[in-house]
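Listed next: structures, encoded as structure tokens.
Just so it is clear, none of the values below were taken in a lab; they were calculated from the coordinates. None of the values given here were measured: they were computed from a predicted structure. Cβ atoms are built from the backbone, for glycine too; each structure is taken alone.
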Structure 1
Amino acid sequence: MSPTTAAWLALACPLAGTIVNGLGYKLIKGKVPGIIGTVALAAAFVFAVIALLSLQGRGAEHRQLVSSLYDYAATGTIDAKLSILVDPLSILMMLVVTGVSTLIHLYSLAYMSGDRGYTRFFAYLNFFVFSMLLLVLAGNFFLLIVGWAFVGAASYLLISFWYRRTTATSAGIKAFVINVVGDIGLTLGAFFILKNSHTLDFLGTFSQAKALGANHHGDLTAGLILLLVGAFAKSAQLPFHTWLPDAMEGPTPVSALIHAATMVTAGVYLIARMHPLFEQSVAAADVGTIIGAVTLFVAATIGMVVTDLKRVIAYSTMSQIGYMIMGVSSGAYVAGLFHLMTHAFFKALLFMSAGSIISAMGGEQNLNKMRGFKKAMPFTYGCFIIGGLALAGVPPFSGFFSKDEILLVQAQIGGWHWILYVVGYVTALMTAFYTWRMIFRAFWGEPNEQAQTLIDTGHVWHAHEPTNPNNGEVEDTDVGFPGPEHHIAEQALPMKLAMGTLAVLATVGGIVLIPKTTTWLDSFLEPTFASSSVVHQASDGKLVLGLVLGAVLGLLGIFIAYTIYGKANGEIAQGLQARLPVLQRLFVNKWYFDELIDFAIARPFAWFGRFGQQTFERIFVNGALIGGPSTLVRAGSAAVRAVQSGFLRAYAALLLVGAGVVILYFLIQSS
């Protein structure tokens with residue numbers, strides 16, 4: 001089977017799952033929809049592996065293949081085709097997306113089994129993965145934009161899945177609107193590039209990269225910065241990041257899917273895919289590098305104080321994506337994609353572990369109310385430990401190797417990139433701290449009521465009145481709300497299998513690119529980046545310094561978290577908050593980005609909308625444009641009706657007057 005055929009089939013599998021579950025929801029009962037969705041994704045992963053093996057059987061110079069189903073539009077300079085590009089980069093993304101998504105589907109089989117919207121959930125989940133595969137396999141800007149928009153629509157459906165929760169629908173709308181802003185940026189950026197390249201095809205555009213940089217540098221830079229707007233919105237980078245924490249309103253498997261392997265990694269993929277163009281515009285590349293560095297730091301500061309378990313992990317995602325964006329924007333393509341892969345493993349694992357804890361808490365997500373689950377949930381605790389070590393960058397876990405690869409490149413570039421190097425390692429310390437802050441607060445200490453119930457009875461604690469964890473509103477368990485059952489990994493085999501597999505991957509995933517030892521990933525991706533003019537060869541001294549520094553800071557962050565939360569039960573934290581009230585307020589209020597956006601954008605647009613509706617539309621449009629002509633017509637109609645009296649002599653007089661006027665006109669004309 002050719003790589004392109006396997007890729008088309010991988011793309012078709014989740015689409016088929018969406019159609020079957022979407023159209024057959026009245027006929028398919030029980031857990032069958034979940035099985036259909038999971039099998040569809042497993043089949044897609046198999047086809048991705050087949051595509052990988054088939055591509056590896058070709059020479060390095062023949063590993064960029066394009067396949068088209070048909071021409072959607074071919075006129076003038078427009079060559080919009082339904083075509084895919086199969087190369088090492090798209091294969092890597094396919095493997096990560098389908099592999100991790102399959103495990104998330106497997107986890108969802110049990111986790112969502114009590115939900116009334118079970119069939120709908122798996123239809124949405126399959127559609128989301130299909131959209132992401134369409135995005136990463138697109139062979140031109142046309143299909144890229146379609147996949148980009150589909151991912152945004154699917155995210156709205158999943159974030160708002162519990163649609164009778166007002167907080168969930170608001171979060172879905174927020175995510176959708178911000179992503180539409182990114183869609184506009186992506187579309188306009190593609191137009192600026194198309195204007196001078198005269199083709200939508202990726203390979204055709206990349207072949208002209210040097211000419212575009214030399215002859216149309218302004219348009220190219222403008223186009224790339226607009227592409228970055230799309231990347232920042234999709235990957236939750238400043239200032240388009242505010243939708244990501246709110247996206248935690250969706251079910252936990254949705255959080256894992258969005259944060260680990262799909263949506264937020266789209267921006268990283270986009271920059272890596274467009275690397276021939278970014279190398280011709282230093283300004284655009286620097287914008288991406290700086291925004292990534294600022295984002296990773298800001299998100300880490302917020303993660304240190306947030307008390308919602310899922311939101312802490314969400315800010316961690318935002319921060320880790322910042323590392324990736326910084327890496328691929330500065331030419332560390334393989335390092336950025338390496339971190340994308342390892343992050344998918346340990347972040348999906350952390351979200352699944354968090355979902356298990358939240359289920360044991362009866363839906364509660366507040367860290368302040370969690371305590372003592374280490375004995376009650378040993379398997380979940382072990383998985384959280386592994387995910388936490390990988391995220392903290394402790395060797396030999398996967399996050400240690402991938403994060404330090406990105407920072408090593410910053411040191412090698414030198415100059416102002418040393419600032420990014422320092423910021424990256426300071427953030428690594430904060431990352432280790434807030435990760436283990438979660439672990440010590442949720443698992444250590446005396447068991448709370450929920451943990452003790454699980455220890456004593458073996459049953460998950462259930463609230464008498466289910467409530468929204470964000471605002472305390474009482475909810476029922478009917479359609480549009482979370483179901484009445486709560487499942488934990490200790491008692492659900494599908495959840496345990498998914499988490500166990502990810503725990504192994506999070507532990508050994510770094511083996512594909514160990515400095516001075518294994519270069520498998522580097523060699524695999526080489527054909528995609530063979531034309532790159534960026535070369536970063538780090539010295540052994542900087543390499544050793546980075547590895548040692550990363551390990552020490554990771555362990556130091558864990559020790560600080562243990563001192564504050566593991567040993568002192570948070571008393572030291574309360575003292576620090578009292579001594580640093582300004583920083584505490586700044587971080588708790590998320591650097592006031594929501595308030596700033598509300599003041600600078602939301603309120604002015606709302607005022608303009610009210611003005612348009614109440615003044616312009618009501619007075620000018622309805623009054624002058626619509627009311628004026630209609631008034632004239634009504635007046636004319638009234639005059640005509642008045643003339644129609646029904647008396648013959650009146651009609652004769654009118655006829656004579658009219659004839660007289662006509663005769664008078666001709667007499668005047670003849671004179």
Structure 2
Amino acid sequence: MNAPSLRVLSVIPPMTQLNTPYPSTAYLTGFLRSRGVDAVQVDLALALVLQLFTPTGLQAVQLRALALPEAGRTASVHAFLDQFDRYRHTIGPVIAFLQGRDSTLAHRIAARELLPEGPRFAALEVYVDAALGEEGGDPLAWAFGALGVQDKARHLATLYLNDLADVLRDAVDERFAFVRYAESLASSQPSFDPLAAALAAPPTLIDELLHTLTLATLARHTPDVVLLSVPFPGALYAALRIAQSIKAQNPHIAIALGGGFANTELRELAEPRLFDFVDFVTLDAGERPLLALLEHLQGKRSKQRLVRTFVRESPHPNPIPEAEGANAGTVRYINFVEPDVPFEDVGTPTWDGLPLDRYLSLLDMLNPMHRLWSDGRWNKLTVAHGCYWKKCSFCDVSLDYISRYETASAGTLADRIEAIVSETGQTGFHFVDEAAPPKALKALAQELLQRQLPISWWGNIRFEKTFTPELCQLLADSGCIAMSGGLEVASDRLLTLMKKGVSVEQVARVTKGFADAGILVHAYLMYGFPTQTVQDTVDALEYVRQLFENGCIQSGFFHRFACTVHSPVGLDPAAYGIELIPLPEVTFAKNDIGFIDPTGVDHDALGIGLRKAIYNYMHGIGLDEDVRVWFSHLPGKVPKATVGRHRIAKALAQPA
């Protein structure tokens with residue numbers, strides 16, 4: 001007797017990103033189809049936004065805004081209510097424009113006469129650099145000039161959407177955001193209590209719309225299994241709302257939760273109440289655990305032979321939310337050891353079923369490199385699984401998505417690229433590796449050139465010396481338009497402590513090689529690393545200033561260092577001169593952990609200046625100033641940088 005066939009639905013929950021599909025469901029759907037499984041996918045993050053941003057959706061928002069007491073209405077809500085008729089009549093055309101379906105509307109939007117303008121537009125009236133007190137005029141003029149009408153209009157339309165997102169947060173759901181939706185309910189949250197309370201609360205307008213979309217999706221696809229891919233904490237709340245709707249409609253549908261959030265934060269899961277919403281939680285790369293799970297659901301494999309999967313055992317037949325998990329059963333982790341599916345054999349991702357013509361190309365940042373994350377519908381692909389370096393002390397190097405490094409041949413990667421272009425009709429690729437290996441990139445570039453595949457691509461790397469000017473030019477010739485990489489703290493002492501395996505001068509030479517080849521460069525930057533002093537921070541910013549000044553990098557972003565329990569710092573804090581703050585009892589999410597740094601530096605205060613500096617540097621402003629100007633808000637004297645003002649220029653002038 002044959003095992004019953006199963007229809008598997010993979011779901012992208014709100015919120016991930018609006019310009020392109022988050023790739024996890026494309027990977028899983030492509031893999032499952034390669035194994036003969038009936039697999040489909042849906043992006044409910046996009047569907048929810050497109051449902052909200054309609055005349056009907058905005059009318060529903062208006063009703064909730066009007067119900068607020070006058071004293072409780074923010075400036076965003078007031079602007080929305082005062083200009084509601086304009087919002088209602090422009091929302092449809094603006095969405096169509098951002099989807100690329102009505103490009104001629106750009107002229108009216110760019111003229112700034114069509115769209116209602118809320119608080120987000122205030123910065124465009126007179127651009128004043130808060131740090132330097134210099135009036136720079138309208139930034140849109142230099143950013144887009146007389147010919148960049150389309151980009152100018154998309155930037156204005158993005159501000160318009162951001163105004164509406166502020167209204168949703170202020171009048172409908174205080175947790176709403178386009179990316180970090182209800183993030184605080186899940187991120188490193190030791191207890192499930194906050195999520196349980198939110199999920200038991202009366203639904204908001206957003207919850208109601210998501211419920212309707214979920215039921216419509218079930219009716220359309222009639223799945224036997226639903227996979228909820230949760231890459232970030234900001235996608236978990238909505239994922240569980242989706243699961244809640246599925247269980248109420250059809251409790252016989254099996255629901256599995258996985259993705260980046262589970263991989264990093266749920267590795268010690270002991271909370272049975274989560275299984276009121278989902279039946280399984282899987283860890284690490286999804287292919288092998290998923291195959292085992294499907295075999296189990298088909299009756300071909302016992303529960304004891306599941307792979308890296310959490311289940312609940314002996315649940316109470318009628319869970320009582322007020323009981324705080326009492327009699328709700330126990331969580332069991334099952335890991336029947338089987339080899340992972342080799343990266344060479346995971347198949348080609350497919351975007352079949354995702355409405356590629358409905359995504360919104362947004363333009364949040366005027367910087368040409370920074371905009372790539374929100375602008376354009378990129379086909380996302382990995383060159384290799386894991387990280388070939390896997391030594392950085394701030395990274396979760398012990399976990400599968402970092403530690404298990406596997407590659408595929410250049411021919412296999414090029415075959416996948418050709419198949420994806422044929423399916424999607426789009427030639428832009430974002431390689432989303434932890435750090436794409438230079439050897440594999442060189443081989444892929446040569447294969448792309450040999451096949452004469454005219455694609456555009458960008459990715460993430462380590463700024464290591466293997467990326468010579470010659471290799472940078474080869475990558476550019478093959479279609480590379482941009483590279484991002486971790487400079488972290490621009491301090492040789494701290495880079496050594498981090499085990500980055502690079503120096504500041506080496507990074508300068510490598511990034512300059514990319515820039516000279518016409519490739520845009522983004523630097524991931526970090527502050528607040530253990531033992532980092534105020535002097536270290538000032539010196540690091542001076543290095544960053546010089547990298548911008550010398551054309552080595554065009555974009556950057558400062559991240560606040562967070563110690564995680566799976567990183568070398570978290571596993572051996574004494575080696576980094578810090579003391580961890582004991583965590584409370586954890587039954588749910590565990591990742592970030594606080595620590596005591598003997599330097600006692602107020603890194604949050606320094607972060608204000610760092611973010612202000614990097615924003616201005618990305619717009620070509622303030623590069624001639626002493627970096628201390630960005631810390632003028634701090635009490636007391638800020639030390640002068642000990643780095644010579646031409647250190648990077650001298651390094652670039654020396655032979656490699």
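A value of 0.05 was computed for FRET efficiency 1/(1 + (r/R0)^6) of positions 18 and 562 (r between Cβ atoms, R0 = 30 Å, to 0.05); which of 1, 2 is the source structure? It was calculated from structure 1. Kindly point out which one of 1, 2 the value -22000 was derived from, the read-out being helix-only ellipticity at 222 nm (-39500 (n - 2.57) for each DSSP H run of 4 or more, over all residues; to 500). Matching structure: 1.
If P(r) over Cα pairs in 20 Å bins from 0, in percent is calculated from each of 1, 2, which structure is the one that comes out at 18, 48, 22, 6, 5, 1? Computing P(r) over Cα pairs in 20 Å bins from 0, in percent on every structure in 1, 2 gives 18, 48, 22, 6, 5, 1 only for 1. If distance in nm of label points 7 Å out along Cα→Cβ at positions 282 and 394 computes to 4.2, which of 1, 2 did it come from? Clearly, the read-out refers to 1. Given that distance in nm of label points 7 Å out along Cα→Cβ at positions 290 and 634, derived from a single structure, equals 6.0, which label among 1, 2 identifies that structure? Label of the source structure: 1. Given a value of 5.1 for distance in nm of label points 7 Å out along Cα→Cβ at positions 458 and 546, calculated from one of 1, 2, which structure does it belong to? Computing distance in nm of label points 7 Å out along Cα→Cβ at positions 458 and 546 on every structure in 1, 2 gives 5.1 only for 1. Largest in distance in nm of label points 7 Å out along Cα→Cβ at positions 66 and 162 among the labelled structures 1, 2 is structure 1.
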